[in-house]
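These are the structures, in structure tokens.
No value in this document is a laboratory result; all are computed from the given coordinates. On a predicted model such as this, the values are computed, not experimentally measured, just so you know. Cβ atoms are built from the backbone, for glycine too; each structure is taken alone.
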Structure I
Amino acid sequence: MAQSLAKILVHVVFSTKDRRRFLHDRELREELYRYMGGILRRRDCQPVAIGGGSDHVHLLFALGRTCEPAGIVKEVKRSSSVWLKAKKPELWDFAWQNGYGIFSIGFSQLEAVRKYIAEQDAHHRTVPFQDEFRRLLNRYQIEFDERYVWD
């Protein structure tokens, strides 16, 4: 085969530093999601769904064939943080948490994960972000130490 082809779907989750509710303005959040989608596209990653709540973000995208996952997440977090601070000077102290979770998903899970991301506002009326993140880590059988997951 002369051509190298790939389609790897990933679900990335990270929160604001200390889970501060910086993103309470729905209009700003929607604009942020579009901006993050642009970052992904520029890195040859196809965004599928982006959403979240006032203190966290979910990204669902197809990882570009030559992209390194940690580098993509770092770029999305760095660029979006700079953008938010420029967009809203009152967010001068905005920061994302240092860590993140990244999970591979199969095509059979695509619609369920897309729906899950779209329904984040309703979901978080009953489930706090930290519980949600713990559930994801457990579902994917990722061992973690609570002392180092949150910042």
Structure II
Amino acid sequence: MDEKSLFMNFWTNESKTTRNVLARIPEGSDYRPDPKSRTAHEIAWQIMCEEKMLIEALESGKAEWAPPPMPTKMEEVLEAYEKQSAGMAARWDALPAARWDGMLEFFGSERPASPMAWSFLFDIVHHRGQITTYLRPMGSTVPQIYGPSGDEP
């Protein structure tokens, strides 16, 4: 298996898990563990926008951070994530090797594209982990991530 195929497998599996975590964020919750922290809703939108930026950057060769306004309802964030995820595998598959193995303009500097993709995947997993620490204090439950959770044995 080549690196791009390996990445696509990880991406697909992680996005299913991310969707399950996002689905547990209670509607209307404004919980944050500290005043400097973002809400789970805000972090969920960050994940959504990072995923969008990454695939668009790899397709075009240039990263541009211009997230649309965050929906007011968590339900809308989840719907947007599901819609985006549904087409992501085809976009990864269609990505030419030259883009995957090439360079990417990342906010004024040139960076290797595939390591940037891996970095963003890890960042998204990190933000998903932040959300999981919010779920119980918000009155929700934690889904299985890489195995059973205290709420889903």
Structure III
Amino acid sequence: MAHDPMSPDAAAIARGVLRLFGDLGLAGVTEMTLANGRRADVAAIGANGEIVITEIKSSVADFRSDAKWPEYRPFCDRFFFAVSHAFPKELIPDEAGLIVADGFGGAVLRDCAPSPLAAARRKAVTLRFARLAASRVNRLDAAISGP
């Protein structure tokens, strides 16, 4: 399935979220497809197995046109929106966490209440995450190594 690449603004926010997550002890990947077919903008996993999904909104129009975000919740322990500094934060639903980020880093402005995954779902998401990360490392290694 083809997909639209992230806009430059969304890519900068994703970079900042990944840097923030690294500082918080979470390892993240971008654009991870979930079992329901939705694609998480950033998915991350902590040392304790906690799964965090972040949906990036680079504009108000992007946010208002997206009603699918509740479909990410069954696949993570915590769910965040990540936006730029200029985004009107009052638009973000209270039940979601809120991260403000740019290309250099980010900050959690509002945490969200964890909703622990069932063991079978956690295992499935963790395996999907691991396979995606490993395939990307292998592609990168092949590109660097050459023929």
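Once distance in nm of label points 7 Å out along Cα→Cβ at positions 76 and 100 is calculated for all of I, II, III, which comes out largest?
Working: I: 0.5; II: 3.6; III: 2.0.
Largest calculated value belongs to II.
Quick one: Cα extents along the principal axes in Å came out at 46, 33, 25 when computed from one of I, II, III, so which one is it?
On the way: I: 53, 34, 28; II: 46, 33, 25; III: 50, 36, 32.
Source structure: II.
With Rg/Rh (Cα atoms, Kirkwood Rh), for residues 36-115 alone computed per structure, which member of I, II, III shows the largest figure?
Of structures I, II, III, the maximum of Rg/Rh (Cα atoms, Kirkwood Rh), for residues 36-115 alone occurs in II.
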